[in-house]
1. Given a computed value of 19.4 for mean count of other Cβ atoms within 10 Å over residues 31-38, which structure among 1, 2 does it belong to?
2. When you work out FRET efficiency 1/(1 + (r/R0)^6) of positions 119 and 167 (r between Cβ atoms, R0 = 35 Å, to 0.05) for each of the structures 1, 2, which one comes out largest?
3. Mean count of other Cβ atoms within 10 Å over residues 151-158 was computed and gave 25.5; which structure, 1, 2, did it come from?
4. Comparing 1, 2, where is FRET efficiency 1/(1 + (r/R0)^6) of positions 143 and 191 (r between Cβ atoms, R0 = 30 Å, to 0.05) highest?
5. Of structures 1, 2, which gives 12 when relative contact order in percent (Cα under 8 Å, 6 or more apart) is computed from the coordinates?
6. Consider the structures 1, 2: one of them gives -7500 for helix-only ellipticity at 222 nm (-39500 (n - 2.57) for each DSSP H run of 4 or more, over all residues; to 500) as calculated from the coordinates. Say which.
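Quick note: the coordinates plus some simple rules give every number you see, no bench work behind them. Here the structure is a predicted model, which means the values were calculated and not measured. Cβ atoms are built from the backbone, for glycine too; each structure is taken alone.
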Structure 1
Amino acid sequence: MSYFPKRGNEGYRVLHYDLTLDYRVVTNRLTGTAVLAAVATAPLDRFELDLGVFRVGQVLVNGARARFSHREGKLRVTPGSWLAEGRPFSVEVRYAGNPRPVSSPWGELGWDQLADGVIVASQPIGASSWFPCNDRPAEKATYRIAVTAASPYQVVANGVRISSTRGASTTTWVYEQGEPMAAYLASVQIGRYASVDLDGVVPQRVYYPARLATRILHDFGRQDRMMATFADRFGPYPFGGYTVVVTDDELEIPVEAQGMSVFGANHVDGRRGSERLVAHELAHQWFGNSLTLGHWRDIWLHEGFAAYAEWVWSEASGGDPAAVHARRWHRRLTTLPQDFILADPGARRLFDDRVYKRGALTLHALRHTLGDVPFFSMLREWTTAHRHGTINTGMFTDLARHFTPEPLDPLFASWLYTTKLPTLP
């Protein structure tokens, strides 16, 4: 059963989103045109898109005006004629308004104002706060994102920057994301940022408030080594580049997007005090962004793996080995309620820290059982076989069984499908 039954839509797949946005920072006014290239997966006389609190001016299907209604977060479209199963079609939506984030048990999600700019953090159901979409994680598509904003601001979005064209008082920034991406991972960041390129085989750039320049260079100074370590353990980095944005505001936690991570000024102290979070967000590029869950119940495949990557980086960089972190966290978890199934924790516990750490402990128990060489060989096979694809827990456990003659069912049953915390090997 879906954790978010009101999100996402049936009957079609979006293959590409082309978003053209004009945003006024001072008034929080967004004017947008979204063109979706889709294909019908069933005969359609009507279909729905997820879209938040905007005024919709016009909807076109295959270039012709279509009837529509818009209420309760759903844009319902009735084209002039049936769309046959398997038929490609286009949808153009023209909309405008003052974007506001989606309310959720985990805070406000999606397009949100900073003190002077914008942050987009949509996980898991906030994408509709700024563009019409099919908001399910398994629905991955390519993107072109063009944003016009006042020229003093930098605009950062997913993928490769194709152009930035300056006008009299505004600049239009165009980005293309060629690898398939879930809607919740699409992102736009707007602020008065300086930028610096970091060394490394993979192109890496950091956008930041100029006042934090010295701290930035130190706190992200080992990111190239981190990237190399993860490429060795997890397989090649799955995208063409990696962008970090540090906002001038403080953030409770960092934010992941595809090819991008966003940190608050409070995560940069000049002493690498948040380096584990730098590792965590970078690891999501493999586990969460390239390999994306099809259902939110499998969140441990994102967060457990990213949490374990923190321990992998610790041991690779001269800190405590993963085994020490595992023992420490196992002791902590034994003192906390054991009231959820890791492979299906429920929507309320989606971002519970116990899910993160029990997920990491599951991987450590598997590593102990397989041995280091088979374990990391398995992870590289995992990221290669499902690169830019959709995954679930069963796919992972099936793969793991190929890397040992020992039966793994007892291990997975105890760690993934029972509430009681197993003994750490």
Structure 2
Amino acid sequence: MAAAEKAYNEAQERFIAQNPKSKAIHERATESLPGGNTRSVLFYDPFPLSITSAQNATLHDADGHSYIDLLGEYTAGLYGHSEPVITQAIIETTKKGLNFGSHHEDEGRLAALVKQRFPSMELLRFTNSGTEANLMAIAAAKIATGKKKIVVFANGYHGGTFLFAAGKNSPINVPHEYLIATYNDLESVHALIREPENARDVAAIIVEPMMGSGGCIPADEGFLEGLRKAADESGAVLIYDEVMTSRMHSGGGIQSQLPVDMRPDLTTLGKYIGGGMSFGAFGGKRSIMDIFDPRRPDSIKHAGTFNNNVLTMAAGRAGLEQVFTPDRAQQLHAIGDKLRKRLQEIGRGTLMKVTGVGSIMCFQFTQSSLDRIKSHNDIADSDATLSGLLHLFLLQRGFYIARRGFMALSLALTESDLDGSAKAVEDFVVEHRQLLADSSGSAKL
């Protein structure tokens, strides 16, 4: 699309002219970091903004610009940037010491709070990230079953060593034996696990009940029900990766809306539950998790210096006890649903679609109708140039989202912030209506 590329190039030139300090900071970083980067998702052309400070839902960059933060640190920033309850918990904890090399009360209190929201997690253990949580959950499944093959889904993401973009096994993935199925397609799962060479060797099925990095694509309930049956029939452990989606509904994740007999054997968590600090957790059935009980002579060792880091435990406990209550979680979920529907209406009749659940959503620029977006195949035509153009347009208007169009709302956002963001997206659609016209006709204004 030559016209889209022209519009993008013009927006990029404005971005470069307006952000010389961010440009200089990035160029200095390239002297020590490959591409000036140590977290791939944060990079975008021509260079990423350098953020210098943040309060509540507002970010400030090196060039003096301010942005309403709609990215929410890819769901980890649920509390915003200066929640007083969490800030105070961290301050008080630092006064007592940073590293005990010992058990302390907050780890048990935080675990009990998590278990209240996720009853399927009869026992759980903490890690430093969602990546580690998934590493340990898959290891537990292999130990518990004595099997070795892992069913995953194309475009799924379960952390830095579990990437399956476009259905490919990344060269940096942990070297498990993966069977890559298609999301929301039970037949693709059955076809894999019923192959003679796989039928007796599937240790786990790991799934995001809403595909997060893969485009905020929700799983159909029938698909999740089918996975539960497939796991039972094959003797596999069903793992829900709710690292992103644990915030859903009343803070019990997407699984909280499913019948008890459809829930997973293991669940992995991360992101906001540590109050903004590094955090991960995995847990589930006692019969599986008991293998980590150090009182057992045959226990499996699970190490990690920072698994029970005092700052993370204190911040997480304070957040769940005092701030992100079930009622507050349900309110945020409803706010997200309302905003997403408003954005969907703004994009009606155009290439712009908005997928997601609750307070997590993503813009897609595709010919596929919204109700037909079920897997990576349905957004294969998504236009990255238009995603980039929207990103730069919203930055110009003072709204911060991911380059790929991802958004995760925080508790710090106000009604005015959300209304302003919707109006900015509407302005984008109006200004670029010719670029966004779908194949069935002109864009709706």
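1. On the way: 1: 19.4; 2: 11.2.
Working through the options, I get structure 1.
2. Values: 1: 0.90; 2: 0.55.
Top value of FRET efficiency 1/(1 + (r/R0)^6) of positions 119 and 167 (r between Cβ atoms, R0 = 35 Å, to 0.05) goes to structure 1.
3. Working: 1: 21.0; 2: 25.5.
Computed on structure 2.
4. Values: 1: 0.90; 2: 0.65.
That would be structure 1.
5. Working: 1: 12; 2: 20.
Clearly, the read-out refers to 1.
6. Values: 1: -7500; 2: -11000.
Matching structure: 1.
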